[in-house]
Every structure is written in structure tokens, then in C-alpha cells.
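Please treat every number below as a calculation from the coordinates, not as lab data. None of the values given here were measured: they were computed from a predicted structure. Cβ atoms are built from the backbone, for glycine too; each structure is taken alone.
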Structure I
Amino acid sequence: MRLSTKGHYGLKAMFDLAQHYGSEPIPLKSVAERQNLPEYYLEQIAAVLRKAGLVKSVRGAQGGYILARAPGDIKVGDVIRAMEGPIAPVECVSEFEPAECDNADYCITRSVWARVRDSIIQVLDSISLEDMCRDSEKLRPHRDKPEV
């Protein structure tokens, strides 16, 4: 299973907004610059995140985007589902609406894929944006050290 660029960029954008949570609305241009993302693509991603209820947009000169909930209340799984849809390594074990399969009753690989799906869901739903911000702070000293 491989995430698309949309999912990857969506999580990076949400992480950036989480790092600036509690401040004024953040323009997408600022997010794009900090995260090295194309601004035109970020606009499309922001629309999906807004529709999913994960961000709010604020219009005007001081406008931009803010998280709809506290970073601790938004899980990585929420972002990935908004960007990619239900989590599933194969369609027959899709998280919400599994595809019909004539072999479902005796397909040995189906149980393997269901276990893979459950493991992925457990990990994605156990990490919040707040956790990502905390982990980022732990990495900061390593980024600031000069290379030898």
C-alpha cells in the first residue's frame, strides 16, 4: 500500500498548521514555503481538508487556515482518510465498504490483508498532530548541530 502525494502533502500541511496552532490564521503561501510544497496543489488539499472538517478558512487580509480542533484531537488517520479515503491495502477489506468478492468465504489472503489493514489503522489512529509536534521538537537539536 502506498500513499499518494495528496495524502503525504495533506499530512505535512496539517503538521504545519499544528505547529502554529493558537496563533492567527496561516496563509497557504506560508505553509507552502515552510513545507516546500507547491502552493497551487496545497489549495486543492486545503479544500479537501476543509470539507472534511479538519481545518477552517478565514477570509480577508489577515486570513488563512487554522485547525478545526486542537492538535491533540486530530489523528494522522483522520488526515489520511480525508485525503485518501478508507484505509485498505486491497479493496475487499476496505475499512468502511469492502468490495464484493465471490471468494471472500474461503480466500486465505483476505485474512492477511484484513490484519494488515487493522495494523495500519491502529498506528495511524494512535498518532495525533500534537504527537508529531512533540516528536519534531525532539529532532530539533539534531538539525541545529553543525555537520562534522
Structure II
Amino acid sequence: MSLEISEVVRQSGVPASTLRFYEEKGLIVPIGRRGQRRVFDAGVLERLALIALGRAAGFSLDEIGAVFVPGGQPRIDRTMLADKADALDQTIRKLTAMRDGLRHAAACPAPSHMECPTFRKILGLAAAQQAQPRRRRPPT
């Protein structure tokens, strides 16, 4: 079964402009054209779902593109998945600590937030993180 680009947009919720961008990046490939409209194999919907899942997990488009092998099933690197899961765990820990600290500061009986030891600790952590050099992300 083949789908015109408008049908892919309707079924996937992915805008046509994004589909064209994914095509430029080699993430999806039309099987032809009907007039001026791109036509895709129905399998493009599963591929778009994999792309969405990868993006939601924080993978770059280049990392996602490496999963797709020509003419075959996606080949997902389990080590890459485990590494991303570890990075997400670290982010969750940081965000949980920040949330807990902010909740404490909101209810803290200290006369001002600047006198709250927990809020001061949050300030120190934020300053230390800001002082760390930022890693450049690879282009997507």
C-alpha cells in the first residue's frame, strides 16, 4: 500500500515540511510521485514512529539515521540505548533534586529565601553548573 504525503501527514501528525526535511536527511525515502506529490510506502509510518521515539529520548537525527540500514529492518545499537538511559537517569536525578529543593524553599520558614540553607545550596549548585564548560552537541 502506498500513501501520498498528505495521507502520511494525516496519519502521523508530522507536518509536510518535517517530512521533506527528513527526506533531505535520508531518514525517509519516497517510493515515487503521483504528479507533484510524493508517495511513500506504508512502512514510513513505523519509521516516523521510531524517529519520534528517538527524538523524545534525546537522540540526534544523525544518531537516529544510523539506525536505519538500507532495505532492512532498523538496527538499534543496544549500547547506545543503555548509554542514553544512563544519561536520562542522571538528568532525572538532577531535576528531582532541583524540584525537591524548590519545594522546600517554597515552604521554608526562614525569614527570606537567602537565609534558607537549602535555597543557598540550590544557588551554589546552579552557580557551579553554570561555571562548567558546555559540551557542544553534534549537529542534528
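Comparing distance in nm of label points 7 Å out along Cα→Cβ at positions 24 and 88 across I, II, which is largest?
With respect to distance in nm of label points 7 Å out along Cα→Cβ at positions 24 and 88, the highest-scoring structure among I, II is I.
With relative contact order in percent (Cα under 8 Å, 6 or more apart) derived from the coordinates and found to be 17, which of I, II does the value describe?
Answer by label: II.
Comparing structures I, II by distance in nm of label points 7 Å out along Cα→Cβ at positions 56 and 80, which one has the largest value?
Looking at the calculated values, the largest one is I.
Distance in nm of label points 7 Å out along Cα→Cβ at positions 48 and 112 was computed and gave 2.9; which structure, I, II, did it come from?
Going label by label, the one that fits is I.
Comparing distance in nm of label points 7 Å out along Cα→Cβ at positions 8 and 40 across structures I, II, which is largest?
If we compare distance in nm of label points 7 Å out along Cα→Cβ at positions 8 and 40 over I, II, the biggest value is for I.
Just checking, which of I, II has the largest value of mean projected area of the Cα convex hull in nm²?
Comparing I, II, the top value of mean projected area of the Cα convex hull in nm² belongs to II.
Which of the displayed structures (I, II) returns the greatest value of distance in nm of label points 7 Å out along Cα→Cβ at positions 32 and 120 on calculation?
II
Taking helix-only ellipticity at 222 nm (-39500 (n - 2.57) for each DSSP H run of 4 or more, over all residues; to 500) from the coordinates of each of I, II, which one would give -18500?
II
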